[in-house]
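Enquirer: Several structures are given next for inspection.
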Structure I
Amino acid sequence: MNNLLHSALTRALHYRTTLPTRRVYPDADAIHALTGLDEPLPNHPTDPETVLAQLDDLGSPATVAMAGGRYFGFVNGSSLPATLAANWLAAAWDQNVALRVMSPIAAKLEEVSTRWLVDLLRFPPETVVGFVTGATMANFTGLAAARHALLAKQGWNVETDGLFGAPAIKVIVGDEVHASLLKALGLLGLGRERVIRVPVDDQGRMRADSLPPLDDRTLVCIQAGNVNTGAFDPAQEICEQAHQAGAWVHVDGAFGLWALACPPRAHLARGIPDADSWAVDAHKWLNVPYDCGLAFCRHPDAIRAAMTVLAPYLLPTAHPEPSHFTPEMSRRARGIEIWAALKSLGRTGLADLIERNCQLAARFANGLRAMGHTVLNEVVLNQVLVTFGDADTTHRIIAHLQAEGTLWAGGTVWQGHTAMRISVSSWATTEEDVDRCLEAVHRYTK
């Protein structure tokens, strides 16, 4: 065991220290080499060192270097040094955090992290947190709490009686709602297409003046950080209207919610803490390892009613259990890495990380404009949309850049424009990384 773990450490250190010189996307030879994994299941045991060597020799060259500083696709963060180290220790501990009695340390770290997060994001002190896989399940969890609360007001217990014959819930979303929230609505039986879409402005922000009539059977879903532009829905105005009518407001804040932790950007999220539930990814801007998301809810009874499981062998305890706030029972102890990130960064470190990424996004945008390219969005956060001309030209340049390997950014279609989407989300990205990427863009577009 000792020799094997030392070998794993050596290989991991080599991988991380060579990230600055690696291609961001693997080349064709590295991908083709993966056919070496196409073998029958061995009849007999294989030496663990051989297993590790094959994994590293074939696997490392075929990874996408999203842990480095030049990956700008899908709003993926890297992993901070403290969170990577905590992840290794957590793997060695191998804790299941379904119940406090199963892992006192894991439960305690989630408890402490919850207090820190609620304070950091300026949420109501009664807010509780579920530690889940990512924003999709965080949305699912928050929306499940909303479903319970809205139907309970109508005298319906959805957890026991289901949705057959239940009073209807009106679901309102912006016209640029993210696919993960629609997926969560589908999983909950509320329907992906059975929603009322509200028009948005030229940055993708929901128009508060276009909300339909609201009542106490209404679920309003807003965004903190449009996935294309980074723009925020007008939360304060929407929450005021919704709560006057008895409606529930849920925030899909996969990455943008972290703006609340950054004083220079917090004004973008004005009114977001007035909502009822929130979803965010920690593996985005908090830069913890995959996978980790957070579901916040200011109504503990609603989320517990939606998530708690009962069984004769699960004896009642004096304190809420971790599994009372998540869809899963057995799950890995994600709070270990959350705690490590918050402890290592502190308030100022997290604020600096977010602000630095926003400034680097602006540097990207300014450099692209200086080359004569059109930046489509107001670069208020970490998102940059750039078009290189018509759709075919933009697609061709994106493909060239992805194949060349200096950077990786994906394509999108936004409000009728085909564009390359640049998401600056990694603690590891530097001004030198951005300038190097701009030079690559210039080579393919001059």
Structure II
Amino acid sequence: MNRYRKLSLSVLAVGLVINLLIGYSVYSRETREENDAEALRRLGVMMRVMMLIRQNYVDPEAIDYQTLIYHALRGMVSQLDPHSSFLEPEEYQQMRETTEGRFGGIGIVVTMREQVLTVVSPIEDTPGSRAGLQAGDQIIAINQQSTKDMTLRDAVALMKGEPGTEVELTINRPDSDEVLEMEIVRDIIEVSSVKDERMLDDSIGYLRITQFDETTSARLGDAIKSLSDQGVQGLIVDLRNNPGGLLTAAVQVSSRFLPAGTTVVHTEGRDPDQQRSYNSRRLRPHFEKPLVILINQGSASASEIVAGSLQDNQRAVLVGTKTFGKGSVQSLISLPDGSALRLTTANYYTPGRRVIHEQGIEPDYEVELSQEQRQRLAEARRQAAEEGEFIDIDADPQLKFAFGILHGEEPAKTAASDEP
């Protein structure tokens, strides 16, 4: 290694150490009464380890100080929970591009559940959905590489790739103890957040919300206006397999159905700024007629906020199965070198202070589907989509149940109900 390169690395190392010490200075001000000397000693141990690696590791060209510090940060944050992560500059840039609504991959949302890579939900009309992936499926191998001990970040990176290329997934389906091999062709993922708005008959309307992004509320408003012009008297909003999205979009969607100023969701965290309530706004068009929300185990995050809010405020009846239970808040903090920290800083609570995270939202009417029914329904949806048609209501027991409620049928309540 030439003298110039050594000098450059030394300058970089000094700069990173200064950043760490500045971070420690901030930390020490917040924890001065806890044990500053112990915190400083631990930080010193980390710096000592990095110096030992740089001085003694067998391949001096493989590890520089920036790489070591990035590895340390990644490991530190990954141990907190499955949703917190450290993003290097390139990863941060890719994430920002992804949130714009167009990205490459197979179209599934995944998380770590009990240290197993698990599908939260396949995104509608994507390769993952068309291949038959279901919420709750466990991905045990990617391209024959075991996901045991694999980080969420590394698993997502393996599933991404150039459009037109294949990724092989080995799936364990807990509901049926099946192990499935799937070869899925990657594609550009473009998602329309509000779909299939239509009248099911002369009085009942239907629409699906597939995710919550910056366009969702406006698209929902257009759909409500269209259905209202057709004389809708009751509405079914389908949130099944909706993995969530933006908190602001969830509040805006709820505002289409709730009086202005109604509590939509609470957040609670350590920072006083995280102790707050989000209330509905006055948005037009506003829908005030009877409402049924369809949910299932693939409904997560923002979907659970909307479902829990409308249920607690007695604005809607929920039909289906218990939701996924992803109710934590991640704050994205940009760092000076272009990297970022995605950190869990709070949890969501419904207006009635029910915990969402790892608990989920229970439906008012539980309509469970067997594995065979799910497969038949998935096939019916695929066939209907290929033919440019809407699925026959009789092929979808949960939709049929919701349709009956809006027509005045009174099915028996399940144990999930709060009513006698």
Structure III
Amino acid sequence: MLDKNYYPMYLYQKDFLEGARTCGAKPFVLVLERGEGEYERYETSLYAEGHEEENLRYAKKLVKTMIWAYGGYKFHLYGGESVVEGLRKAYSAEGERSFDYNFMQDVYLRPMEFVCVSLSDLPASACKAEPSGANAKGYRIGFDAGGSDRKVTACIDGKVVYEKETIWFPKLNSDPKYHLEGIVDSIDNALNALGGKVDAIGVSTAGIVVDNEVRVSSLFRKVSKKEQNEFVRPIYINLAKKYNCPVKVANDGDVAALAGAFTEGGEILGIAMGTSLAAGYVDSQMRIRGCLNELAFVPVDANENAAMDEWSGDVGVGVMYHSQDGVIKLAPEAGIELDENLSPAEKLKVVQALANEGDSRAVELYERMGDYFGYTLLWFACLYSIKKAIFLGRVASGKGGEILLARAREIIAKEGSCLEIVLPDEMSRRLGQSFTAAGL
């Protein structure tokens, strides 16, 4: 079996809670404050006494999970007196999770806090919700800014009249002009296909978007902070002026969720496996809750020696299991040699081609990717109320995607869950982000 030490977070939590129950458990409630009047709550248990190391390890993983799933800066803890100091130390400017601490401070402009409160003083769950809906009428352009390629779709009254996918390397370029020129090139091509007329542009992008501004994104990781503030944040706001039409920007994960919600209804988690892991969530009332949904950084493997994400410096997080990186990571162990001169997207295509041919090594690889996906969806279902998950992105394409999906469904059924995984058609799977963005 590939990656034999893989220990899904879903099973890790089950084992931890069973151990605590056997030895004597106490309630542990975490409420994460994200903004004025916005709180997300998670209820669980810790060992009632002793087992300090196990309690802290579990609490640290829950904190990391919540900040990247929900977003926020202040934890209100009930029953966490034994772990609060360890959490403060780990999630600090100099602590082991300084990346998470500093990242959230950049997003929310305030340091992370941990406070212990009584049960009666815990804030109730609350969110500032937005209704979701699609706009199809008129001449519209959808653009998807990915880490390995950029995609654009032009539509007239909801019908696709043009689509194009172009390889680019935004993560390797420090000059924001490179990014702008690539975006404009894609949109100009779509504009030409529409005869020079456009009523609205929708953008799906990796990263954190606030008020149409890209606040934090791996696409611009090489760009200096000064130039990010000056050029990157308003890059799409300036596009609205250039093309003289409304431009609406959304995180690529939220666009994935909308793609599913339009056809499948609410309580749906959108998952896009491409350069990274993108996610978004629409609740039972068809609302976008305003969560961060950066599940690429959520722990999914409790193995302390798991593969490391180079950006965050942490191990066992979603991007290393649910993206093209997950495929590339498993390839050597499966006996598949990949040319180091190929881009990550090109390496993925090599493995996909082998899967399409029925190569046993590629089949085994995608089966393990299915194990990952099944257990991770069960873990995500502990955080979100989910009835369905929609599976998008280039990793979903071809025979490999079919193998992955079948295995994930087996895992979910084995664990007694009713969670469904649904797929759009092949065009939407590969160009779904830009197509859906056109309707923002």
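Just so it is clear, none of the values below were taken in a lab; they were calculated from the coordinates. As the structure is a computational prediction, the values presented were derived from the model and not from experiment. Cβ atoms are built from the backbone, for glycine too; each structure is taken alone.
Enquirer: Of structures I, II, III, which gives 145 when volume of the Cα convex hull per residue in Å³, for residues 157-324 alone is computed from the coordinates?
Expert: I
Enquirer: Separate question: Could you tell me which structure in I, II, III was used to calculate relative contact order in percent (Cα under 8 Å, 6 or more apart) as 23?
Expert: Values: I: 23; II: 12; III: 17.
Value 23 for relative contact order in percent (Cα under 8 Å, 6 or more apart) corresponds to I out of I, II, III.
Enquirer: On to the next question. Work out which structure the value 4.0 belongs to, where distance in nm of label points 7 Å out along Cα→Cβ at positions 125 and 261 was derived from one of I, II, III.
Expert: On the way: I: 2.2; II: 4.0; III: 1.6.
Comparing all candidates, it corresponds to II.
Enquirer: Rank structures I, II, III by distance in nm of label points 7 Å out along Cα→Cβ at positions 165 and 389 and report only the one at the top, that is, the highest. Intermediate values should be presented prior to the final figure.
Expert: On the way: I: 6.4; II: 3.9; III: 2.2.
Ranking I, II, III on distance in nm of label points 7 Å out along Cα→Cβ at positions 165 and 389, first place is I.
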